[in-house]
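What follows is a group of structures, each given as structure tokens.
Quick note: the coordinates plus some simple rules give every number you see, no bench work behind them. Model, not experiment: these values are computed from the prediction. Cβ atoms are built from the backbone, for glycine too; each structure is taken alone.
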Structure P
Amino acid sequence: MDLSTLRHSCSHVLAAAVKELWPEVKLAIGPAIEDGFYYDFDKKEPFTDEDLLAIENVMRKIIAKNDSFVREELDKNQAIVLFKKLKEDYKIQLIQELAEEQVSIYKTGSTFLDLCRGPHLQSTGQIKAFKLLSVAGAYWHGIETNPMLQRIYGTCFDSQKELDEYLKNLEEAKLRDHRKLGPQLEFFDIYHEQAGAGLVFYHPKGALLRTIIEDYEKKEHLKRGYQIVITPHIMDVALWKTSGHYEYYKENMYSFITEGKEFVLKPMNCPGHILIYKSKTRSYKDLPIRLFELGTVYRREKAGVLHGLLRVRGFTQDDAHIFCLPEQLRDEIKKIIDFVFETMKVFGFDQWGVELSTRPEKYIGSTEDWQKATEALEDALKEKGIAYEINQGDGAFYGPKIDIKLKDALKRTWQCATIQCDFALPKRFDLAYIDSDGKEKQPIMLHRVLLGSLERFIGALIEHYKGELPLWLSPCQVLLIPVKETVMPYVQAIQEKLENINIRLEIDARNETLDKKIREAELSKIPYCLIIGDREAKQETVSVRKKGGAQQGAVALDKFIEELNNRIQEHK
């Protein structure tokens, strides 16, 4: 059974149950989504948890009746008259927005009907396992000036076993939620009221985690022939008009006027890299030129879509732009793909899905160039033997793209790496190189990120590892716990030895019990505790306790350091 059809049918049963319990409620829309479905309702009083249970009970009764889903065709005027009688204002608006002269409705049972294209199941009895999950606010049509509706989320599966597994994963996801773990571990916070929504403040431990990631990336990019650049955070609006962002992306850009001129807080790094490329004459012998920047950008996201680190208004991308010859294009794409997969494995991700996104409705450049760009991306995927899906019409306005979506420990997908092939911006900015025949030719431009937004990637890391980061990424790798004051000289000697080899550590010399210190270290997800008493000081050993309670007992300090270094070098 098609899950989308099943879930869409379940959303109709949800709406029917709500109308049975609250006839005055107005219906909006109720589509199937990736993991379930939702339905938007205009109801004066908020839905409560008790209401959700009551709705589920009515839904079960509707399912037990095994009512048929009956489709009926009406012309627009007939449909408008029908929904006026039912006082369903949102349905009337939807009908008026349709280009078609014929619309379809679906009837369920003796009283419920809904505007819908379908398809649906044959009858409600085919719904076997469902659950209502939560209630959230949602603006009508997603526009903040429109009425705020109540959105009930639910999910539905072919079997109770699949539903139970999904609900188990949901509970596990709550325990992994980076919005709770991040502040708990003192990694970051978002001070909505004081500083504004969607703006991240990294605390010392979070800033250190981010620095570790950035340092790794810089080293790996330099190894692969990239050159590090830095571009300004604000640039003249003329640059964004040339790039096309002002026309195609303006609603997501922050701009301001100063001294009579308009400037833009950069939403992308590409125009800055283009100016660096244009700063001098380039020869075909210079290409490919790979420019890399950990570039902070700002995008005007609506308050309703902001979500922890995953959707913010200011974030940093591991952004690179490659300017290459036509004959270098496919090899450069394949090198990026290899770089992406190698990087993901280092950070502990070994499953992913790949999509090829094609030309959207609004685009710049010629269809011929779009075809060449799409073929280059597709050929590279085929030559690498990588399975992919086509995401029709979801390319950037300047070029098609490959999206590589990570799968975490719960098999959830995270959008991170992107590779975009662009013939259009080099043309708009009049980019050139001198070819072997002495003539000016236009380079091709690749836009790419590996981790994507560092904020989103850190959120994904926290959830993937449930906050228990690998040793090499942990802001504090070792906690030294002296049992008594007299062993402090030995503790300080250990501290010096570890810090000299760049081991990140803390010392807990508080006047607290050993059990309390160990318990707090567990909550802080510190990989190793070294407990040091008189015996350890006398024998120059350390009593090692790994995160999770595994006791190694007394170990020679040098042996412990060797084990530590091996794990760090192997990115474990």
Structure Q
Amino acid sequence: MFAGIVSLEQNRKIYETTITEIQKYFDSNSGLNIVKKRMNNSFFVRGYTSALSEYSGVLHDEEDNLSFIAGEPLLSDDEIEEDHRTLMLALKDRRYADLSSVRGVFCAARYEDAQEPVLELCADKLGVRPIYYWSDGHFVVFATALKILESVTMIPKEVDLSALSETFAFGIPLADRTRYKHIKVMREAEIVRFKFNSTDHITYFRWDQIRQRNVPMTEAIKNTYEIFKDSIRIRLKNDSSALAFLSGGMDSRAIVAVLKDMDIDVHTFNCSPEVSQDKVFAKQYADTVKCPFHSMPFPEKSLSHMAKTVLEISENKKLKTTRPKALWSGDGGSVGLGCVYLDEKVVEEFRHSDQLEAIQHFKKKNSYALPLGVMKKEKKNELSKFLDKAISEELGRIKSDDKGQQIFLFLMLNDQRRHMYNIYENIDFHGTEYQLPFFDFKFLEYILSLPLDYRLNHKLYDELYKLLPSSVTSVPWQTYPGHVPCPLHIDNDLKYQWEKSHISFIGKLKKQMPEGIEGFKIGIFAKNINPLCRYKYSLTVLAHFLCLKNFDYIIKAGRIYSSKV
């Protein structure tokens, strides 16, 4: 994690109160190693966990130039520090094309203490690792965690209702939005360059300009496999042992299989219900490849709590691993390689139908909607076409001859870009770093160069499985509805993640009454739940509380729209 405040004018001093607010946050987290830097009209702080390496992520070789990095760029096989130097020289000399070869998940900042100060913020190719920033033209405040900027009083905290509506519908805001109107987040492959009264946005890599390859499926699968193995190799460094999440699905199993094939000792961790495909298949695979299997409590509150639990189990059981705070995870595989959220019908609609008509199919397939039924009348009219407009605006940024690829990139540059934000927001809490080979950008670039039709419904992924070590297909794996099914026999008694199970009335009471109480509290005590109509919202919560129908999504809407500063 890092954060800072910069004055873009030599004669305008930074506020000591802001320094105190930023510094206090880091000082309160004793689990982080802290580096602080004070220069003319600027203050910076870096907190690091040493999960990937002992390198602090701070480079101050030249008196007037200071830079920070979190994560690892993977520009080469060198250590993070050398890649950091290469990256910073490219930024300083504006050789932005040099950044096109980065493979890793990282973010960086560079400050030049000159007569006209310059601050540059840099995101990785997909923007997986966030930097949030605010500027009024005179000052810039930035941080790798939104909660740090939330604690800075000089930043206005006006809520962005568009971002909240997108969060309800998609689970995340779109574009560069956050829940605050005046706080933005870095986009994919973006460099933001601040000088007094000027802010430049540079994109050093464009996903919609990847050259399309017309290659046979067999060649595509072989090349995909080789690049995937290399994406693991370059992150592995010299490790001889590792900690890895292992679900009953395809992504984490593929990683563990390659690690084992490289003679790495792997401890696996699973967080899923008992007697579920997810847990049973994971345990069966771990037993097959002779990996210790550690079951975690279900459910965990968040991804951050899962990471924290892995460390606690590892410490309690005294597990020996090369880097005990680095966790291998299959995040990114289901969308990037498996094309979840799309199918042939949606893709064909985008290719051959009117865009707005195609958007309707896309929203219906993925249940993207707003709670219009409990909104105020004027807000209902205003927001009835909001999601269509929001999706259309993002599609307008993506220039692709294949309109099917265009909607795929919409998902990659929004949903997948923000998929790990919770992990990086709370890195001070769990103290881990994720190894994410499915987010390797050389791997993703090759995947996106292949015809979309190869990739739909896990078709290419299923063929890739046949090239992985034979252990991968020796026990069943969980698959998505409508995607290529697992060919092995699956016990019907095992719970399927996407299958609605019958819940008794007592079970409904236990679930819905606490949710209803939460909803009542929101309806009564929240100062503002705009755009929701308080009367309609409260009646719906009552129906949920009495188990007349499940309206948990309405309570979710109340939770999102009432969470205002």
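For which of the structures P, Q does the calculation of P(r) over Cα pairs in 5 Å bins from 0, in percent, for residues 337-432 alone return 2, 11, 19, 20, 15, 12, 10, 7, 3, 0?
Numbers: P: 3, 13, 23, 21, 16, 12, 7, 3, 1, 0; Q: 2, 11, 19, 20, 15, 12, 10, 7, 3, 0.
Working through the options, I get structure Q.
Where is distance in nm of label points 7 Å out along Cα→Cβ at positions 233 and 289 largest, in which of P, Q? Display every interim value, and only then the final one.
On the way: P: 2.7; Q: 1.7.
With respect to distance in nm of label points 7 Å out along Cα→Cβ at positions 233 and 289, the highest-scoring structure among P, Q is P.
In terms of mean count of other Cβ atoms within 10 Å over residues 449-456, which of structures P, Q is highest?
Details: P: 23.1; Q: 18.8.
When mean count of other Cβ atoms within 10 Å over residues 449-456 is computed for each of P, Q, structure P gives the biggest number.
When Cα extents along the principal axes in Å is computed for each of P, Q, which one produces 90, 74, 54?
On the way: P: 90, 74, 54; Q: 71, 62, 54.
Label of the originating structure: P.
Identify the structure, out of P, Q, from whose coordinates relative contact order in percent (Cα under 8 Å, 6 or more apart) was calculated to give 16.
Details: P: 10; Q: 16.
Matching structure: Q.
Work out FRET efficiency 1/(1 + (r/R0)^6) of positions 353 and 425 (r between Cβ atoms, R0 = 41 Å, to 0.05) for each of structures P, Q, then name the structure with the largest result. Each step should come with its number before you reach the end.
Working: P: 0.90; Q: 0.60.
Greatest value across P, Q: structure P.
I have 0.00 for FRET efficiency 1/(1 + (r/R0)^6) of positions 281 and 553 (r between Cβ atoms, R0 = 35 Å, to 0.05), calculated from one of the structures P, Q. Which structure is it?
P
Looking at distance in nm of label points 7 Å out along Cα→Cβ at positions 105 and 465, point out which structure of P, Q has the largest value.
Numbers: P: 5.7; Q: 2.4.
Greatest value across P, Q: structure P.
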